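Next up: some structures, all given as structure tokens.
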Structure I
Amino acid sequence: MNCEVKICGLTRRADAELAVELGADYLGFVFYPPSPRFVPVERLAELTRGLPPRVKKVGVFVDAPRDEIRRAVDAGALDIVQLHGHEDADFARSVDFAVVWKATYDVSFPAARLVCDAPRGGSGKPGDRELAAHVARFRPIMLAGGVNPGNAVPLVRRIRPVGIDLASGVESAPGIKDELKLRELFRNLKGLES
């Protein structure tokens with residue numbers, strides 16, 4: 001079973017480099033000022049310069065204006081825009097300059113992937129796991145909310161997402177990734193290959 005990994009809420013270059021070294025498929029950067037994981041657009045190049053192109057950069061936005069999202073995509077060469085607020089389908093369609101993911105359980109939402117998360121992203125609380133498993137039968141999902149090194153493998157086996165999305169589950173403090181937790185996560189995920 002294959003499962004992609006997004007390490008989100010990155011604020012330090014060393015954490016981004018470690019995530020890439022360990023095998024992360026996606027690096028997530030939060031462009032929502034109230035978040036303790038907020039990164040100003042101006043810092044994105046410093047955090048991602050020279051990283052291998054196989055690793056995709058995801059910008060997380062909460063009810064941001066389309067022009068602001070466009071500026072961030074252009075400034076940071078983001079590959080994916082993750083909408084995590086009250087954005088509707090028309091707004092998602094208007095973001096035609098990047099791949100769009102959306103935090104929702106709505107199988108009809110026009111996005112490349114659905115992020116099945118807790119009501120408040122980055123809280124470390126689990127979302128609706130049963131609903132996520134249902135949605136995963138119809139759409140590619142990233143499972144978020146309360147995923148950590150200890151529960152990642154059983155959750156992937158049960159829910160069958162295309163990927164998992166972790167922030168607080170691999171941190172020692174908001175925005176500060178914990179090297180031991182990151183290493184444990186990727187070591188445990190090797191068990192999915194057997």
Structure II
Amino acid sequence: MILKVTVDNYADAVSRAAAVIKGGGVVACPTETFYCLAVRYDDPAALNRLYTIKNRPSEKSFPIIIGSMEQLYLLTQHIPPEARSLASKYWPGPLTILFDAAQGLNDSLVYKGKVAARMAGKSFAFDLSAVSGLPITATSANMSDMPPSVTAADVLSYFGEALDMIIDAGAAPGGLPSTIVDVSGSSIMVLRHGAVVLK
């Protein structure tokens with residue numbers, strides 16, 4: 001279903017989308033960059049469904065959006081000082097940080113022992129994670145290796161009725177994707193240059 005979001009129904013739309021997420025569904029919604037496909041981080045069936053929907057290679061892990069710093073501890077037990085410093089400066093915002101993955105985290109979220117997470121900037125996706133109380137996937141709403149979706153119409157053209165809910169909150173800002181950094185070594189390593197320029 002497509003849910004058109006207005007100022008008047010925004011809070012209700014977030015609550016309805018959160019209920020879909022909690023129930024194991026797939027929701028497309030805008031982040032501070034592009035539209036993403038969101039499922040709860042701890043539902044193996046929903047995560048496997050994402051791979052199928054996107055035709056995504058199984059070796060590629062899914063990045064995560066958190067709605068609070070408390071949610072980060074569901075993904076990792078170790079937050080290095082460098083990561084805390086970056087988070088305090090650039091979160092909420094389009095900066096994805098690689099952390100050592102917590103034991104037992106679903107394999108689809110882990111690559112070489114790392115999990116990629118960000119606290120999204122002001123967006124429906126941030127509010128969805130905050131209201132649901134769960135980290136959610138932040139994978140772009142597109143077929144693998146295709147351009148990311150900027151509008152709900154883009155999402156619909158890719159996936160049709162394969163999703164449980166598409167949030168039509170207008171066009172996402174677009175532009176550059178999130179910057180990705182790894183702070184596990186002796187220095188900050190930028191793995192993908194994007195919307196945030198580290199200073």
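Any read-out appearing in this document is the output of simple, stated calculations on the displayed coordinates, not a laboratory observation. Bear in mind the structure is a predicted one, so any value in this text is a computation, not a measurement. Cβ atoms are built from the backbone, for glycine too; each structure is taken alone.
Numbers for the structure displayed
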{"item": "Winner on distance in nm of label points 7 Å out along Cα→Cβ at positions 56 and 80 once structures I, II are ranked, highest first", "result": "II"}
{"item": "Distance in nm of label points 7 Å out along Cα→Cβ at positions 32 and 168 - structure with the largest value, from I, II", "result": "II"}
{"item": "Origin of the value 33, where relative contact order in percent (Cα under 8 Å, 6 or more apart) was derived from one of I, II", "result": "II"}
{"item": "Read-out mean count of other Cβ atoms within 10 Å over residues 8-15, computed value 20.1, structure in I, II", "result": "I"}
